[in-house]
Structure I
């Protein structure tokens, strides 16, 4: 229930009117626990109440192809090691799309330069292309969801009256998961596997913000 109220508070900016708007494009690297580090792109929009306080929303996209070693271990524990076929079964193409509401405060630290802190919370959406257990050459699609939050800090430098360049370091947290059953063709016993994805990790990004 608390998470629900937090989401309502953070998404209030989306339904409120304001006098001034901003748009931000961010590019960088993200290193979640589930996979190796990779490229992440994001968009942030919203409103600024004054020169020091902003409210808004964001959407990001992170994609990675990898072998889910945690799932390989689960299979090995039940059926015994078979590295070639089990690693094929664990091949995963993951698309992470966090949808978040955010708030940000900033202050002047040097001419044309502002430091800022930001916080966000929302919904983590994972689109997972995974291999069928029985026919590992076939690919299937599954969605997974979880509450997510993010804390970050950065530096903005004024490029012009309506544009800034920024560098940001942040920590993102969420662990979406889902379950599915596999029936052993030899014994008829059904095993339930949980596929969980630790999407918590550090991201470092650069970007440009525009005011209008």
Structure II
């Protein structure tokens, strides 16, 4: 099994400058993600502060106010989706992210957010479609490659998962979870590639991933 995504992967809402859709993985290029509605700097700051303090009602109200000004602002819908997701309202979050990509299908990180929800719901094929689209829109997004690898592994597509994890690490050598997941794949090979698994496991630990007793025991077998 791949290691579950840590809470550190949880997205935060974007602020007007620079604007970053959720999940907050890599900053997307200006003009692709768009910006929050004009003249909403104070609202955006209020929303970001509320999000950081886990005051979901306040954050939701701020983004809903923005959407009253511009109902077709993809970034505001994405950030509202992040609020709903953190508040435990998965269906509402799904609706927001779907509106976000319907308005602006180039929002790579909104596609990733959709993929994460579909994965959690067990809809792996749809998740793979979303992660693939995210990578199409933003090929250098290391986390999207990791997410795609997890989904591929869940379908037994081991070679594809390994390729995606290697790409994620190539893009971000400091990506601990991707190193951990690649170590697990090497351990699951028949026969296990112990040295490769050990290398990536130790890298993951050095990058802050928690030690895993089962993995360490298998590495010593």
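Read-outs throughout are calculated quantities, based only on the coordinates presented, and are distinct from any laboratory measurement. Remember, it's a predicted structure, so these values are computed and weren't measured experimentally. Cβ atoms are built from the backbone, for glycine too; each structure is taken alone.
Numbers below:
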read-out	value
At a computed 14 (relative contact order in percent (Cα under 8 Å, 6 or more apart)), which of I, II	II
Entry that produces 1.02 once Rg/Rh (Cα atoms, Kirkwood Rh) is calculated, selected from I, II	II
Structure with the greatest value (metric distance in nm of label points 7 Å out along Cα→Cβ at positions 113 and 145, set I, II)	I
Answer label among I, II for the case where helix-only ellipticity at 222 nm (-39500 (n - 2.57) for each DSSP H run of 4 or more, over all residues; to 500), calculated from the coordinates, equals -20000	II
